[in-house]
Structure formats: C-alpha cells, structure tokens
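In the part that follows, the structures are each spelled out as structure tokens.
A short reminder: the numbers here are calculations on the coordinates, not readings from a lab. Not measured: the values here are computed from a predicted model. Cβ atoms are built from the backbone, for glycine too; each structure is taken alone.
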Structure I
Amino acid sequence: MSTEQPVASSGNKTPEYFAHTTAVIDEGCSIGDGTKIWHFSHIMTGAVIGQHCNLGQNVVVSPKVVLGNNVRVQNNVSIYEGVVCEDDVFLGPSMVLTNVINPRSAISRKNEFKSTLIKKGASIGANATIVCGNTIGSYAFIGAGAVVTKDVPDYALIVGNPGRQTGWMSEYGHKLHFNNNGIAVCEESGQEYQLAGNMVKRIQ
C-alpha cells in the first residue's frame, strides 16, 4: 500500500503532487506538479516549490522560500526565509542554511534577514553550512562539511572550514583538468569548458 497522499488543486481531480501522510502542508503555499514531500516535513505558508522536486524526511520550507524545478532536498534540512534555490539544485543531508548573521535569542532580527541565492545546478554536500548573504554559483560543488563564508563562482569546487576553492567541477559533477590552453573536457559527458580570468564557462 502506498504511503503517499495525493493532493489535488482546487477543481482538479488529477493529483498535482504527493505528500506523505505525516507531512504538514500549510495553506497558501505553492507546490508544482510531480513534486514529492516525505515523512514529517513542513511546508509553510508563502513557500513556493517548483515542479518535480523531492523533499526528504524532516525538511522545513519556511515562508517566502523559493525552490525552482527539480530541486532535491535530502533529509533533515531547514530552508529559512531569504533562501532562493534555482532549478536543479541539490541540498545534501543535514546541510545548514542561515538567514541572520548575528543571532541573539532575546533580540528580534527579522528585519535584518540576509538572502542566500543558490544558482542553477549547484550541489551542497552533507553537513555543509552556507552562511547567509552569499551566492553559490551555477553548478558549483560544495563538499561535505564545508563552511561557505563568501560568494562562490560558477563551477567552483569548495571544501573545508572555512571553505576554500580547490578546483572546478563539470555540470556532471566531475573535477575538471585544464590543459595549457585553458580547456577541459568532462570525462562523463564530453562537454568542454574554458578557464579564463579565474572564471569557467562551458563552451560545448
């Protein structure tokens, strides 16, 4: 017997997305077709989730959070107000996002939330921490346990605490090795990339 609970939009008998029976879906959020929301997760009013996303166990999506299409959120991730994830973003198990740079329990800082943008195709590894107010570039790869304290370029590989760049990654998640002409080829896809001025772009 399926543990999924089909949910249909008003006036439409065709299910738009699936939510496990233990998930809490508040009124006033937007969830796209084909998205799956699993055990004990909570989608709050004002959250926007795109199509074909997958939210694992014990995920919280706060008000005004925006997730694009095909976003994968693994278990035990809380996504706070101010976070925007573009299409095809991967958030690894128990990774941490923040929205206040100097939190104090006795002082309200709701008017000081800092935004975090995670751009298309980026992957954040398990137990990594993204300090708020930064942008993670397209197809960047943040290693497990890394602590990101500044903007990350497109295709950059970041590891350690504090996070430091140790290389570049392809869109398929393989480390790129550039020749003397600044050209690298992804070992899986055959896509070509160019390194110039400490920036990487896909050229084929």
Structure II
Amino acid sequence: MKTNRLLMAVLLFLFSLNACCVIGKNLFVLLPDPDGRTGKIRVFNQGGDRLLTEPRQATEVKDTLTIPSPPMVMDEAEIEFLFGVALAAQPEPPLHYLLYFQEGATLLTEDSQKLIPEILAEVSARRITEVAIVGHTDRIGSQEENFKLGFNRARTVKDLLIGRGVNEQILEVVSHGEDNPLIHTPDEVAEPRNRRVEIILR
C-alpha cells in the first residue's frame, strides 16, 4: 500500500535522526512492501525535491535549504546495519481472508469452511491483537434486510472462532450489508462473490 511505503520511509528517516550524530546524515529510504511491490515517494524541502521510485533507493537530506541528494540505491547489508533494529520492531502486516456464504443464508460454502483451520493457525502463530469480521451481502432484498444478514453472517464467523478457542475480546463484528460490494451489480441481482465475510487479522 502507498501508505505503508510512506510510513516505512518516515520510520527509517526518524530512526536515522537518532543515528545522525554517528553517521552525520538524515536518510529517506524506499523499501518494497512484503509482497515485493514498490511504490514511490517524493522527498522535498526549501531547496528542491527528489523522487524515489526504485527498491532501496535513498536520498540524503543535509538541511532545510539544500536540495536532497540525487537518489542512490543502498545495498541490503547497509540498510540492515543502519535500520535493522527499527525494521525488526515493525508489526507484521495484516492478513485478509474472504469467506463466502450460500445465497440468503448464514451457511458457509464448502470451500470457505476449509479455510477456517488456516485462519485459526494464523491467529495462534502471530501476535494477533484484533480480528475484524465484516459481513457483506449481494443486492437481493432490501438494504435493511441485507444489513441484518451481513451482521448475522459476521456473527456466525465470530461464534465459530470463539468455539475453536479464539479470545472473544479481540473479535470485532460489523456489517456493511450490500453497501460495499466486491462486484458491482444492479439492484436485485444475485452475485455469489458479494455474499461474504471479510476477516482481517492485525
């Protein structure tokens, strides 16, 4: 995500402030997301600006009046030496799952039932502090009915997780009903991919 990339650059910049008395410079470093994708950031001050677009690209900021240095690519060993502690302290990125439901019901499809053990394993393996459970529907029925159905689907998943030992205190249940479809359709059109619960592990 662009926000994650920007936060990463700011994180490394702030960490470099603590090290500046040793290394004598402030750095902005652009790192790829966990999935390998790299966005871009613009670093600017009163002297001018530099655009970082490549993995591990960095620019040095000496003061507020001098344009940031031309972008350079740092090697992984140098990044680890300067920022290893800060990088190791990052929380793991959220995990997203989609569970699908039978039409007009709170019954999971067979394929979605098979995902439950994987979700439970991730909750156990990671330092999960929040599980968001968001219910959705297609556009068959009224908005009010679909809000209730989305909520009931989310409650079904919540009860399932609690029954398998997940701490109820970390579970949050909401419903979007038909308002945030994965696939946009006209009203009263059935769409299996919209009959879902989204689970976000943080």
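The value 12.6 for mean projected area of the Cα convex hull in nm², for residues 64-175 alone was derived from one model only; which of I, II is it? Before the final figure, lay out the partial values.
Working: I: 6.5; II: 12.6.
Traced to structure II.
Can you spot which of I, II the value 6, 20, 27, 21, 9, 10, 6, 1 was calculated from, given it is P(r) over Cα pairs in 5 Å bins from 0, in percent, for residues 104-159 alone?
I
Starting from the value 1.37: which structure in I, II was Cα Rg over 2.2 N^0.38 Å calculated from?
Structure of origin is II.
Moving on to the next point. Which of the displayed structures (I, II) returns the greatest value of relative contact order in percent (Cα under 8 Å, 6 or more apart) on calculation?
II
A value of -11000 was computed for helix-only ellipticity at 222 nm (-39500 (n - 2.57) for each DSSP H run of 4 or more, over all residues; to 500); which of I, II is the source structure?
II
So if we calculate mean count of other Cβ atoms within 10 Å over residues 80-87 for every structure here (I, II), which label has the highest result? The partial results should precede the final answer.
Numbers: I: 20.1; II: 14.9.
Going through I, II one by one, mean count of other Cβ atoms within 10 Å over residues 80-87 peaks for structure I.
Another question about this same structure. Comparing distance in nm of label points 7 Å out along Cα→Cβ at positions 96 and 120 across I, II, which structure shows the greatest value?
With respect to distance in nm of label points 7 Å out along Cα→Cβ at positions 96 and 120, the highest-scoring structure among I, II is I.
Here's another thing I want to ask about it. Work out FRET efficiency 1/(1 + (r/R0)^6) of positions 72 and 192 (r between Cβ atoms, R0 = 35 Å, to 0.05) for each of structures I, II, then name the structure with the largest result.
Details: I: 0.85; II: 0.10.
When FRET efficiency 1/(1 + (r/R0)^6) of positions 72 and 192 (r between Cβ atoms, R0 = 35 Å, to 0.05) is computed for each of I, II, structure I gives the biggest number.
Work out which structure the value 0.05 belongs to, where FRET efficiency 1/(1 + (r/R0)^6) of positions 48 and 168 (r between Cβ atoms, R0 = 30 Å, to 0.05) was derived from one of I, II.
II
Figure out for me which of the structures I, II the number 1.3 belongs to, where distance in nm of label points 7 Å out along Cα→Cβ at positions 128 and 144 was derived from the coordinates.
Label of the originating structure: I.
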